[in-house]
Structure 1
Amino acid sequence: MTPSARPIVTVVIPTRNRPALVMRSVKSALEQTLVEIEVLVVVDGPDPETVDALAAIRDTRLHTICLPVSIGGSDARNAGVQAGCGEFVALLDDDDEWVPRKLSAQLEVARASKDTFPVITSRLIARRPDGDEIWPHRQMREGEAMSEYLFCRDNSFRQGEGFIQSSTLFIPRELMLRVPFKPGLPRHQDWDWLIRAAAYPGVRILSVWETLVIYHIDAHRKSISAGRAADPSTDWINANGLVTQKARAYFYATQVAVRCGSLTTFFSIVCSTIRYPRAFLIGMGLALTPRYVVSQLRVRNVAAHG
């Protein structure tokens with residue numbers, strides 16, 4: 001691609017203080033078989049080490065946006081979308097990576113769609129130090145609510161039944177300008193955007209049923225989503241009017257139950273799940289089982305279904 005050519009896809013990578021990881025994600029973006037791209041790395045606050053590392057990459061498609069202060073992941077993504085000029089936006093977390101045909105495969109599906117705003121996802125390799133698993137295990141059903149696809153499950157300890165992660169997303173830029181990420185959310189930023197976007201007129205969620213992303217789940221992945229406090233999760237789910245009652249029950253059964261640290265939270269799980277027997281059983285199991293045991297059971301589940 002010549003420097004004057006308009007990119008088809010804007011790749012947006014927010015980052016801060018993880019130069020080694022972001023270099024890996026940038027490399028995977030620049031090695032895509034689709035070359036008509038721009039890669040915008042949004043450095044979320046002062047971070048000279050990351051800026052210097054990126055400056056060593058000699059590719060005119062790479063651009064670094066340095067924010068003077070940290071504004072958080074949602075606003076950093078929004079800043080990258082606003083600065084880009086591609087027809088589509090592809091999001092990539094700084095600790096994930098893509099296989100080379102990721103963008104070309106999703107562009108093909110987007111071009112074939114007759115929908116106003118086709119949002120394309122893919123399967124991914126969930127990579128832990130103790131093994132890999134392919135997520136999601138199933139596609140969305142026709143007419144299924146996004147919140148139910150993301151939250152409802154059949155198995156307490158098997159992750160990834162219905163799953164969409166930010167690094168899989170390939171989105172018309174116009175949609176992202178109309179439906180940006182919600183600023184200030186400390187947790188569940190991706191889910192919040194997906195639920196709101198899925199309800200927007202003209203949007204259809206489509207999937208390339210291939211493993212196009214490597215989603216790293218290890219000690220390097222530092223996220224408030226892994227924190228113990230339940231309040232950010234309950235505050236978010238209770239304020240979201242697009243989540244169905246059934247999905248809310250399963251959210252309490254999984255996301256809140258694993259952070260159950262008080263009798264108040266325990267009773268909120270009971271009250272929220274009691275109408276849905278499977279959700280109730282999952283919630284009680286996760287709330288009453290020590291977290292390290294839950295982790296061990298999930299590892300065994302991966303081995304059994306790998």
Structure 2
Amino acid sequence: MDKVKQNDIVWCIAGPTASGKSALVDAISRYLPIEVINVDSATIYRGMDIGTAKPDHQERSRITHHLLDILDPAQTYSVARFCHDVQGLIQEIRNRQHIPLLVGGTMMYINALRQGLDNLPTTDPAIRSQIDEQAQAIGWPAMHQELAKVDPDTASRLSPNDSQRIGRALLVYRMTGTPLSRMFGRDQLYAPVPGLRLISLEPSERKQLHARIEKRFDAMLELGLLQEVQALYDRGDLSPDLPSIRCVGYRQMWEVIAGRQSLDQAREKAIAATRQLAKRQLTWLRSMNDRIVLDSLDPALEEKVRQILLG
């Protein structure tokens with residue numbers, strides 16, 4: 001890669017869960033001096049290693065990773081803070097004469113990097129309390145249906161159980177009378193990352209991705225995912241309402257530990273939820289028309305990415 005491209009382009013490799021992003025990063029590190037900025041809303045939490053497929057100590061010794069283990073699971077992390085952190089990291093990495101490489105599958109983060117982050121209204125505690133009380137009475141899936149009536153674009157991109165983002169979208173609508181999706185671009189808190197280029201890993205065969213998802217989750221169980229969640233449960237200060245525990249795999253194992261379902265039931269639900277997550281990730285990616293699409297199942301994937309990065 002020549003100096004102009006190193007200075008002007010910020011590469012982002014995105015794809016659904018289990019699409020092979022980690023293996024690709026390892027291959028890239030053999031021919032480019034990269035530092036990885038993780039674009040992932042789960043790997044930020046300490047003590048959540050197995051269920052997030054976090055790079056192990058060996059991988060981290062070979063490749064510098066940023067935005068891993070930066071928060072306790074009791075804490076929360078906003079898109080605004082992510083944008084702030086990424087902008088600083090890109091400059092720091094370039095100052096070391098290394099190449100920043102964004103990698104992950106949290107599409108709201110990627111979208112904010114591409115389009116910028118709008119300066120949305122601050123929270124009205126009274127309205128937020130009303131939303132929480134209503135959700136407690138009817139459940140978040142019903143709140144998701146309500147959101148779909150007033151802001152179908154935002155609702156289509158959210159899981160019916162994503163209480164944090166559903167609540168935020170309803171809050172914005174009730175405060176302003178304007179759907180969240182129509183407020184983008186009005187007043188930006190953070191500008192888009194200059195020179196961002198997106199490589200999107202999209203499987204040509206959905207069944208193979210589903211098989212990978214199932215195999216990977218079973219491997220997580222064998223590595224001790226249930227025991228990892230047990231340690232979180234035993235702390236006593238965490239709950240399923242927190243973004244950390246709502247992560248796929250963690251919320252299902254939490255139900256096992258709480259005695260509300262069997263391990264077999266939780267396994268099936270976790271695999272189904274992961275497949276739904278992958279579907280939503282692909283929906284987001286396909287809305288990004290300027291992306292470079294590569295088949296994540298292509299045996300020549302690593303070589304094609306090499307050719308793109310080296311120009």
Computing relative contact order in percent (Cα under 8 Å, 6 or more apart) for each of 1, 2, which one ends up highest? 2
Value -11500 of helix-only ellipticity at 222 nm (-39500 (n - 2.57) for each DSSP H run of 4 or more, over all residues; to 500) was derived from the coordinates of, among 1, 2, structure 1
Distance in nm of label points 7 Å out along Cα→Cβ at positions 145 and 289 computed as 2.6: which structure among 1, 2? 1
From 1, 2, which structure was distance in nm of label points 7 Å out along Cα→Cβ at positions 17 and 217 = 2.5 calculated on? 1
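FYI, it's all coordinate maths here, none of it is from the lab. The structure displayed is predicted, hence computed values, not measured ones. Cβ atoms are built from the backbone, for glycine too; each structure is taken alone.
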